[in-house]
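S.K.: Below are structures written as structure tokens.
What follows is calculated from the coordinates using simple rules that are stated; it is not laboratory data. Given the structure is predicted, the values throughout are model-derived calculations rather than measurements. Cβ atoms are built from the backbone, for glycine too; each structure is taken alone.
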Structure I
Amino acid sequence: MVLWQTWACPYCMRVRIALAEKGIPYDERDVDLAHKPPELARLNPANAVPVLVVGDAAIPESLVILQYLEDRFPEQPLLPKDPLGRARSRLLSDRITALLALHSFKLARGRDEERRAAAEGVRAALATLEREAPAEGLLAGPDLSLADIALAPFVARLPPELRPSSLLLPRLARWEAAVMARPSVITQTAPTRPA
């Protein structure tokens, strides 16, 4: 199993967190996004990372890869056992991407006015997630799920003043304290690859 990835990419972080949580060994192929190898477009027509290569098959898109890992390696589950919890985790994973992806990109690479607008977008997105977060446990139950893994890289990349704990969002602040302290999250969302 080979993960084609870029260290700082939040979507690649998701996959690495899941692989670490499940204890799955894998090899990495680091991709320089400024100079993508031609093989990447053959593996993923979108010419983007992450891509998980398993034998002769290539699986692109972080949420699809997370689902594959859950199906293939159910021993360390990252989805709740009950069908409603599983559905909630999947739904939240999609919503988190829809709510935060563009804002995260603009915060990292936008011009000043784009960054200001993105910061407001992040505040609104986290306020929405705060209303949907349960009073106890993590996003889809008491245990770490794909929804938590979907959100963690976005939160890791936020400046301190935009994190849930700074925005006085109590449910997400509790989530932040629990999830962002996990060894897999600390290691896989670090600004640079740990030595």
Structure II
Amino acid sequence: MRGTLSWLRPNHESKEGARVSIVGVMGSGQEPHEEWAVPLGERLAGLGVHLLTGGGGGVMEAVTHAFVASPRPRGGLALGVLPSRDPPHVGEPALGYPNPFVELAVRTHLPARGSGGSGADSRNHINVLTSDVIVALPGAEGTASEIELARRYGRPIVALGPHRGAWPALPAEVALVTRVEDAIAFVLDALR
């Protein structure tokens, strides 16, 4: 694979059929937090991993754009797990989804977002369970629900941002880093 690190692939004995690690980036659907999202997306592109987001705006769009536009050779795709519209349009992506940089859109029938993000009808379960490791950038209730689900399902997670107040009630058990390099180190360690 172009420029990938073989130890990031759990089945690295064979290039054919080997599973590529998935890094989930969760964060605000409104604010892009480009100071973290852009360098994070660029760095992840060089790791040979897939990037998974919720496929919307804000952080999701900023990190995905940086990932796909990175001049570094990429071994992975930009995945977006999309929420559904409400009935009677179930199965159609919610308005504003996917952002234009998503390369593989996963449509769901799950409409809940925001404060309903940890409920049974939310795609956040898919986001968390599909990710091998998660980086949470600042966000609101939806991001808080993804952090909660990561802890519930035992997914490695790190928060990247300015201070604990950038997330509603960030649990003390979730490490906070303020530099992209430290978030990348966490990702690499979790994928070993």
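S.K.: Of structures I, II, which gives 45, 35, 29 when Cα extents along the principal axes in Å is computed from the coordinates?
M.R.: Corresponding structure: II.
S.K.: Taking mean count of other Cβ atoms within 10 Å over residues 49-56 from the coordinates of each of I, II, which one would give 17.6? The partial results should precede the final answer.
M.R.: Numbers: I: 17.6; II: 28.1.
Working through the options, I get structure I.
S.K.: For the read-out helix-only ellipticity at 222 nm (-39500 (n - 2.57) for each DSSP H run of 4 or more, over all residues; to 500), a value of -8500 was computed from one structure; give its label from I, II.
M.R.: Among I, II, the structure yielding -8500 for helix-only ellipticity at 222 nm (-39500 (n - 2.57) for each DSSP H run of 4 or more, over all residues; to 500) is II.
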